[in-house]
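**Student:** What follows is a set of structures to go through.
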Structure I
Amino acid sequence: MARKTFITYKYSEAQDTRNKIIKSLGDDAIFYQGETSDSPDLTDTTTENIKKNLKDMIYSTSVTIVIISPNFKKSKWIDWEIEYSLKEITREDRTSRTNGIVGVIQMVNGSYDWLVGTTEYNDGCKPRIFKSELLYDIINNNRFNQEPPIYSCKQCKTVDKLSGSYISLIDQEEFLKDASKYIENAYDKSSNIDSYKICKTK
């Protein structure tokens, strides 16, 4: 089933990735609720007006896609958009549910090593290691937060990359091959939110 989605990203370096994600949604792109070429230009408007427009876009969605690019932490809005996505917001007689969130790691110069490395444990497990300093705290605090944790390897205590964290981080190429799979995974986790220790503030 298609989900209403919002994409948060740093415009100056991830617009092309945003466009590829929307294209990968195929017919489901009609459920995308974020900005488009027809969106109003908010460049010269107030912070509160920008927030109001963003809130209106995010409120009706159920999954937020975060494009993780090298300088995305310099954005004024991404961590705020993640925080708003995680909150339950009441408007009149309706309360929105916490969004599922999935991070898409942007490929840079054909590689993801600007963010991702690997290590190898004695048992042969080779988990991915992320440079956490390049991620917002609100992302780091929603990683490896399954409660109780279900280990894919009990010896080295590694977890499944999709179920072990509320915010999974997926390589761009992998995500584009089957966007609906990862969107649905994020939605499923939001439907089972009690299985995660969620941090809702940035």
Structure II
Amino acid sequence: MELIDVIEKRRSIRLFTDEPIPVSDLKELVRRATLAPSIANAEPWRFIAITNKELLTKLTEMVQQKYDQVLEKADDETSVKIKERIKHFSTFFNDAPAVIAVINQPYEAIIDHVLAKTGYIHDELNELRNFPNIQTLGAAIQNILLSAVDMKYGACWLTGPMLAKSEIEEELDIKHPDSLFAFVAIGKAASHPKPKDKRSFDEVFSLLD
């Protein structure tokens, strides 16, 4: 499939068939993720593929409980409807044949070698540089999303489950300094959403010549 076709066909898929994904395909998706550019070529990532349905259900329950806890006081009729909608969009991964958990790992950049002379610490410079590690992980996830289309799968990038990040990290044995970054749900699409309306090109592009 041509790259432009893959990009234009990509959708956020939230409904999946029950067809399992071969482990070889999950490995290939992650292999392609690791081809993304990374800060200082540090490759600050790790990936956990989850296909165990009991585990996915357990993670789903953790996320639901966390939202109930955080939004407990949002108990008027409108708020309850919104809360249930948010919970749905944060837990539909339970119906996916596979979920890839993306793990953020520490990295060392060239600038870290002169930190003692700058008065800054690593985290402060990381923020000043607009979090290159997060940009790196975003590039890796985009590789997964586009590769899923190329491999005839559907996928969706989820950050909603991160509300229960600490609970999920404990369940998945993700230990500091590693940290959970996002989920990507993957499977054969049970439906194909129509493309969303986009902002006009003139709104998002300008040229300084």
Structure III
Amino acid sequence: MEFLNNINIQFFILAYFAGGIPFGLLLAKWFAGVDVKESGSGSIGATNVLRVVKETNPSLAKKLGAATLALDALKGIVVLVIAMMIGLSESTLWGIAVLAVIGHCFSPYLSFEGGKGVATGMGVMMVMLPIETIIALVVWAIGAKVIRISSLSSMTALLALVIASFILKPEMAHAPVLIIAFILFYKHIPNFIRLFKGQERRVI
């Protein structure tokens, strides 16, 4: 167990377990008395929190949705910022970013189930690739306004981020970006299936 004394390993473990905290599930249960895993799309993310809580309390739904979005983003950001402050290498930082997203999508607290990873992915990318993430957020905002389908807007923004990273930072190793993109794409496959069937709900 000596490898646990390695600070990189310690941060990898911290990133995974911090990323796995299901804030959406907890907030919805504590403040609205609903289980988002049993309602709507079954996701623990902000969109499903908003959708499910809105059925009984529209004003509370917006607050809980916003809180879920912020906390899901921050749980990756906080670990990354601490790691940066103590001078861990860029490769370690990218490992932390990937594991925070994996933790959210395959939470150790939910029998390795979880959310779609968009907010957590956005958070870690804002630290690692700020300009590219801002570009992606602009694309997402336009998509959310025009399309109003959360999954499609998110995946369009993700594609924009990946393309921007290759254009603006052609010299960097893109494997971590592609791994995170693949995880988010994989978690959205059920949404794509519903989209093709015309069953994917719009966010009103």
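**Student:** For structures I, II, III, which has the highest computed value of mean count of other Cβ atoms within 10 Å over residues 18-25?
**Tutor:** Comparing I, II, III by mean count of other Cβ atoms within 10 Å over residues 18-25, the maximum is at III.
**Student:** From which structure (I, II, III) was Rg and Dmax of the Cα atoms in Å calculated, if the value obtained is 16.8, 53?
**Tutor:** III
**Student:** Can you say which of I, II, III returns -22000 when helix-only ellipticity at 222 nm (-39500 (n - 2.57) for each DSSP H run of 4 or more, over all residues; to 500) is computed?
**Tutor:** It traces back to III.
**Student:** The value 2, 11, 21, 24, 21, 13, 5, 1, 0, 0 for P(r) over Cα pairs in 5 Å bins from 0, in percent, for residues 2-113 alone was derived from one model only; which of I, II, III is it?
**Tutor:** The correct label is I.
**Student:** Ok, one more. Computing distance in nm of label points 7 Å out along Cα→Cβ at positions 58 and 170 gives 2.1 for which of I, II, III?
**Tutor:** It traces back to I.
Computed from the coordinates by the stated procedures, all read-outs in this text should not be read as laboratory data. Since this is a predicted model, take the numbers as computed values, not measurements. Cβ atoms are built from the backbone, for glycine too; each structure is taken alone.
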